[in-house]
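Enquirer: Below, each structure is written out as structure tokens.
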Structure P
Amino acid sequence: MKSKIHRATVTEANLRYEGSITIDEELLRAADILPGEKVQVVNLNNGSRIETYCLEGQAGSGIVCMNGGAARWAQVGDQVIVITYGLMDEREARSLRPKVVFVDQANRIREKVALSQE
């Protein structure tokens, strides 16, 4: 795991979009997730997982919008975990400090943590 946004609340579902997840730019920056980066999204309400890519939403908006086919996968109000993974050699993996961003129900940053390997 490279980073994650923990327990974000889905604010929108846009079936007519070509596909992805739109996330508030502030949350992406805090979690070190790039626009276009592949993410795994875990729906805590139904236990399912999908993989898609991120789009940058308006900073400070709190947006977490499921787009395209993913709009059928989650409902507004569902809680999700957005996870990124990275490919690296063993030395890099041992020194990695994954970033975890905890949010409140309005998707505002509550706490940022860099996990240690210990």
Structure Q
Amino acid sequence: MSGHEQTIRRYWQCAEERDWSGFAEVLSPDVVYDMSQTRERVIGRDAYVRFNQEYPGDWHLALRRVVADDRGATSWLDVTVGGETMTGITFFTFDDDGLVTAVDDFWPEPYDPPAGRPQVVERY
């Protein structure tokens, strides 16, 4: 298993377990998160951790697959919120130290973002 694959497996495990300090450890201080479907961008480790901590609902995820090479990684997830399960595809970019510098999330259907997150989100 490559180093990037291990990092992404840890990223998702920490997210599922709500281990926010472990989650933060794999992120660059300057990480940028983009979600095309909602046109949201989150900049910086602290804001991105907060974005995930405060994400509404009782969500859970199951990692199906990680594909990684020396340039980046991609993951395929089943994400369950309430009784609905959705597929998420995420692309990751890393810095020279192996920290995540960019996260690009893709979901099969566009949707409006949850309310109440302007403190950490820019709309584009």
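Enquirer: Which of the displayed structures (P, Q) returns the greatest value of relative contact order in percent (Cα under 8 Å, 6 or more apart) on calculation?
Expert: P
Enquirer: If distance in nm of label points 7 Å out along Cα→Cβ at positions 14 and 86 is calculated from each of P, Q, which structure is the one that comes out at 2.3?
Expert: Label of the source structure: Q.
Enquirer: Let me ask something else about it. So Rg and Dmax of the Cα atoms in Å, computed for just one structure, reads 13.8, 45; which one of P, Q is that?
Expert: P
Enquirer: On to the next question. Quick one: helix-only ellipticity at 222 nm (-39500 (n - 2.57) for each DSSP H run of 4 or more, over all residues; to 500) came out at -7000 when computed from one of P, Q, so which one is it?
Expert: Source structure for this number: Q.
Enquirer: Which of P, Q yields 1.1 for distance in nm of label points 7 Å out along Cα→Cβ at positions 54 and 70, as computed?
Expert: That value comes from structure P.
Readers should treat all values here as calculations from the given coordinates under stated rules, not as data from a laboratory. Note that the structure is predicted; figures quoted are calculated from it, not measured. Cβ atoms are built from the backbone, for glycine too; each structure is taken alone.
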